[in-house]
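Below you'll find the structures, each written out as structure tokens.
What follows draws every value from the coordinates through simple rules; no lab data is involved. Everything numeric in this text was worked out from a predicted model, so none of it was measured. Cβ atoms are built from the backbone, for glycine too; each structure is taken alone.
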Structure I
Amino acid sequence: MNNSIFFRFEINKKIGSGHAVRCLRIANFLNKKSFDVYLIISNNSYNNIKKNDINISNNFKIIKIKNSSIVADAQNTINLIKKLKLKSKIYIFKDIYKLSVRWDDIIMSEYSRLIILDDFFNKKHNCKTYINYNLNNLNQIKYKKKKTKYLVGHKYFPFIQKKIKKVRKNQCLIYFGASDNKNLTLKVIKILNKIKLKKIKFIVLVGKFNANKVKIKKIIKNKNFVLIEKFINLQKIYNNCKFMIGTGGTSLWEALVNNLYPLIIPSHKNHVIPCLYLAKRKKIKLIRNLKINETLNKNYFQNYFMSSVNNNNNIDKNGLKRIYNNIK
């Protein structure tokens, strides 16, 4: 009899698509390992998955849940699972910031196999298994529980390895996530337009939730810029690029796995600690603040494109296997 796993996540303009993408990666891997997969998401998230052209396996069952309070969400989740009357082992996978430890407590009172994927170091949780690939060691976790198994470190990044031929070209990916709420794409393009780097082709990936699409299209007048608006396989782009400008999160770790030396501008608080750690070890080039003067920004970008770092990051691409081996 297969085990059953229920993924609780959302995708919207505020949080972007990263949570959905990484959950679906793990879901696909577990499904191949004889797990029946269920996705518990709101109707809004279901529509956003379609809008972002994100593929969902036909093997997955989608269960829609109403938007509600933390306590109501936990109880609704339990009720939806109980309605199915499953006889298999039940696992629940949470990757959603707004659901606090109160949600965990209610779920754990009914189902003990709760798995949480988190990006912060200072949030309280109650679960059987805790995953955080952004931090580099367990000591960084502020609140720990004795009965929880901690999968902490870059080796747990859920990377999907596909056989794509690497052809490194003088190209740079610019990608600040599906939402880019800090409007960093537009700010970076303005700087690059003034530098006029003729020998580099820029691939600008603009997410479906980006509110500045029209402005970005207007400012891209240079033939060196190519605009992409649909959800695509990022690994294919990484394999064809020498450079990447973006923010922390899933796209940063994908760049590192593909041995790029990215220039990173953190856009969220939970990006800062891992980015500082990586910058100290010269795995990334880091800009903390784009509000510095224009001349300094131009010099910083020019120096980045002149760098020739051989970035072997030693992330072995077995994160999905490690996650599976620790929860089965």
Structure II
Amino acid sequence: MKNRIIQSFIWTTLAFLGTAQAQLVSIASLPAGSLLNSQSQALAKVIQDKTDLKLRVTTYSGDIGVYDALHNGEADFAIDSIHVAAAATNGFEVFEGRPRNNVALMTRLFPFYSGIFVKKDSPITSIAQLKGQKMPVGYSAHVALVSISKGLLAAGGLSWSDIEGIPAVNVIRSGDDFAAGRVAAIPFGLGAPKVTEVAASVGGIRFLPIPQSAESVKALRAIRPNDDVVVVNPGPNRLGVDVPTALMASDLTLVVGSHVKPDVIAKVLKALHDNKALLAAGHPSFNLFEPENMYKQYNLIKYHPGAVKYFTDANMPLRPRSN
């Protein structure tokens, strides 16, 4: 009896120590209610369920807070667009003069799409026809929208100087301006909840196609070097795309602080690679996740050495970017 009690105590102690010593990993994200936060929560659950790591999602008010946390070792990972990641690590746009060079790329997740939409019954059928039209500019509280707006217009042969700019605070307020008739067109992410709200208030919306030409891609990449022009077909959660429509594609990625050890990176990457169905169950955007395309070449940003080692050991080649 005494031996059984001692044995039970030993096993209980070992189990406790195993739990206590499990490594805590932090994912930096925007506040609850944002798309990135929802995606981060889904990612964290799968990693925690499929590894011995303990995950928490830590929120910050904006991109600067997220990248400061990664750069300073206060957080380990973050989901973000490849464009913002490159801007942060190189010190341009909102990060001007202060590169967060202790941050690196870990993996590609999936593309998300953006475009400029008008009312469904609008006579405007091309981006070029937006010349002289009222559109939101400024985005004082959402600086990332500046390059999105300028990139989309550039792909259609225009710039902010060609439109009548109406100052906007952020993308949500620009949606309100569109619904109120104060602007004729706005840039927005395909599938965003605000798109559904705005479309219902104006009788439907329609995304304008980006011209499918080398000139359009070149103009877009002069502003957003890692983005592309991709034809998007109609489908669920693609309101405003009633026919195949060329939109701007920007990859969503997982970035990592340079302090994170290669063994932790390997655990996370394997959990993602092997569990697409669970990721998609946590958030439907992960249905676009392509495990075979996790290792993709980009401009202006490098992969963490731990990620390179994982992909090399797993015989996953570096996929070239499209020309």
Structure III
Amino acid sequence: MRHWWRIPLHSGLALEIRWIRGRRGTVRTHVSLDEKRLHRTVRDQDGAITLGQALECGYSHTTVRRKVAAGEWTRLAHRVYLLGSHRRTPAVLVRAALLSLGGDAVLVGPAAAWWHGLIDRCPDVIDVAVAPRHQHRARPGVRIVRRVVPRAASDTKRGVRVTTVPHTVLDTAAALGRVEGARVMDTALQRRMVALPILERLHEARPRRRGRPVVTRLLALAAGGAVSEAERRAHRTMTAEGIRGWTANLELDLPGFGRAVADVAFRREKVIVEIDGWAYHRDLRAFLHDARRQNALAAAGWTVIRTNWYELTGSPEVFIDGLRQVLAARS
């Protein structure tokens, strides 16, 4: 005699259990795996699955251990596995870190910036925030940050709970420092993923957060100070390197354009250095205006080279080498 039962589970999975009564009254059971839901879960998680999810799909602890021993599944983190048909990518490592730490874990810092697309490379160490009450053990490649992230400060993006863009930008800027932190903030502002007033208000609401002085300085640069600071750095660098014969803020009258002010001009060589701040400061209108202006300068016989806050802050020697080459060619 055979009987079938389909038992729904809380996550939408279902197990089909068969009871088969033999001639001597013995009872055998057969559990039908919900393979379709298993593969859908794995697909949505970049190849990862937790032990709990596998059990809900009908696998036993013994079956999971056997698959790991056979190399069909690879252990990624505590009770998290990678199916053999999937690659070990940064995305699956991020998912594994959060899956192993439970439902209230939140991706924060530079890894959150990578998840939002604000930086190109996933960091080697993934920062995950968990409630202080949890006593999770350290995990390779994961830094556990013990703080509560309010629901209003987090989003679910591609199935991963991650801090919102404003929180991510400020956290990442504090973690990466002045130059790399500026790149993250500049990118978010330029792409209009966040507005500067929102960052400023959020920063004021977090007076005790680590890295506050760095973030304060970067917000000032974002508000317009990057251009003036870049100009001061250019002046100091040229003076320190013994480059002479230049004039700051030289006014020019260009035919067909009108009045223009050159950031730095070498009159004898007819070379102009244009100094930019952050990409955020150059909207479409400024870009088109600068293109017309540069064309007018070229028509008047000037050679224009450009530098920016990032170059002058991070690698001023590149600016100096390029400037010297142009000046030598125009002498």
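For this structure, a couple of remarks:
- Comparison of I, II, III - label where distance in nm of label points 7 Å out along Cα→Cβ at positions 153 and 201 is highest: I
- Rg and Dmax of the Cα atoms in Å from the coordinates reads 29.4, 109; which among I, II, III: III
- Structure from which 9 was derived, relative contact order in percent (Cα under 8 Å, 6 or more apart), options I, II, III: III
- With respect to distance in nm of label points 7 Å out along Cα→Cβ at positions 49 and 273, the largest value across structures I, II, III is given by III.
- Label whose coordinates, when distance in nm of label points 7 Å out along Cα→Cβ at positions 145 and 161 is calculated, return 2.4 (choices I, II, III): II
- Distance in nm of label points 7 Å out along Cα→Cβ at positions 113 and 177 derived as 3.1 - corresponding label from I, II, III: I
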